[in-house]
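See the structures that follow.
Values quoted throughout were computed directly from the atomic coordinates according to the rules given, and no laboratory measurement underlies them. Keep in mind that what you see is a predicted model, and the values were worked out from it rather than measured. Cβ atoms are built from the backbone, for glycine too; each structure is taken alone.
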Structure P
């Protein structure tokens, strides 16, 4: 297995301290704090470890404080309810004696029922597109060293945007934004792991959709961006080592906050998951 992906699986494998208490380590991906998707995925992994024969179908989370990448994170799980078909869990992530994140998740035993979905957008296939890394190699001169480090980082996922991402601050592009992605190597056949990894990667390519139409990008030096909350619904099973399409839009931005939505489709057009996120988007005067 590729070393980057193997290391991510290690990060997603938590140490069990007690029956409802877990500890995880972090990785620096170039952001000023622990990557939100990592905390989201680890918290879901902790909750999933307390549930049997049920898969997560929805989660709702809040980012409360910046995570310290150099310190472990402790996850405390509250077994709120186990019903005949559904289980509910609450998770609190703690660092340095303070809550940095909390999550509520609902799990369901497999059932059959009505089935419909919105169609997948018609876009170019991933084989015809460039990897996102090729675009970020051409960052403008005004991009700071911090921005370069974050955007030019190597990840355990491939990202291939359907349209070139906004690199220069003067460029304006209207959503939706469509990005193909997949893990860079084969993954285990574990539906719990694949859903935790989908939660992890769902935090990429989402919040910056709110900046596109304003001629602002992650390369803008005076831009501060941070996730406030994250919600996710898992509709159908997924594999992350196959190409998936992330289609995102942004219905609103106001009050230094941007609101974004996303739909994740399989290559054959099945709607696998839906996401929503609101985040801080603040332009600091220089």
Structure Q
């Protein structure tokens, strides 16, 4: 039996594929790139019609990673992003489910307005950003199918981070050179390591879990706090960290929810999957060696 990862070029999909393959599972991923197609890598572009596309034989479960996932991109071109994030995603889910394939849809904390921490799964959707509205609309469509008995699960995620995260590495390089950085003081994240995310997705795919699931770090920290944390590790002059407002950099509406944490207790109790506290996650991303700097 195959596990299908739609949008296999993404960082999260790559981590999930690696995790599942270490478990001895057969994984097939889709890509929009025409070069390097193999038996384990097939072509699918959600910007194109899906009428002629078929899932690989013996596909048991599928996860939808493919999306226009940046708030700025959705804000700048809502029509094109909605085509991918709503229309084609729902069409793809319907095609897979009609063939008896379980589907896991990846959603986001952006379906909420950020006014509440550790949001329960049952909270009414209240998106503010264009990206959040698109994901919320897709969730609503899929929930109707779930209510009719279709084998669909929804996993809401917050900020996923991976080793070598470019922004944080750039801050470290800049601060080490004695130059200032300008992190957002009003943009918060509850970071989750990409490996933990891959383990959660693999668990839901292999068990074919329906319903709504959530995963985030247990606590929000601002980008300004993260930059200051890096600076302390480097013994840099604190004045080099110069926080600014996200709006001053042209970030769209919905970029600065005060809370991004999600109630992740269901995943923890069902599978033992949970994200560590934020400073452990950040230190893992940067391979920081000094745990003494975990206090923001």
Structure R
């Protein structure tokens, strides 16, 4: 049986649904009241001393985190309690039961100065969220070196087919209304279905290593909005350039590159993320 910690998240929900669709047995956690025997309550914002693990779990994935850069910057202590200390405590408990645990990390552990950052590149976070992910990784790497059944998967931005921002921009442009798009924020998105499939495979294979997945190249949000204007036949002048830094976005919001070296995943699982505009086209 698989355990998805944080199944209310987009990635967690997609992964649980993917496993069920393939006939797998999956247990999920929620901060809310549990519904049904395949869901249990877990709130990393509170003590986990009384958290009881049912028998039969072989692998788990930690999808739960305070993931918004602004939220982590606004409350570094509170977000670190969840993203670092409570997460490590939970992973230690899972590992002590022999449960392989996959930790989802982020391209934010790097500063974004180079494209296709190698897996073994030194961690160089700029944002508070990135620092918290990097600190958790450092503690996990020590445990992995000692033989603990732990894996790490770093992901770039994961997007769903109905990505709200794309839907909103498309609607506005079709109606002849302007949209504002960042010229200094890049993305190399991964479709959520691909991320969910990879997570499931790594949990099945119990891969105790660090892997990465991103799109093949970066584009700015301004380029994405301009692409949508072309796609919808809208006037390109409706896309208004704005700067994230000038809008007061937190540190780490504007890495030059978000791409990660994903060659291991491509070779082992024959998994290739489409080009960014192909991803956007299908959104």
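Observations on the model:
- Set P, Q, R, criterion FRET efficiency 1/(1 + (r/R0)^6) of positions 178 and 210 (r between Cβ atoms, R0 = 41 Å, to 0.05): the highest-scoring structure is P.
- Origin of the value 3.7, where distance in nm of label points 7 Å out along Cα→Cβ at positions 106 and 186 was derived from one of P, Q, R: P
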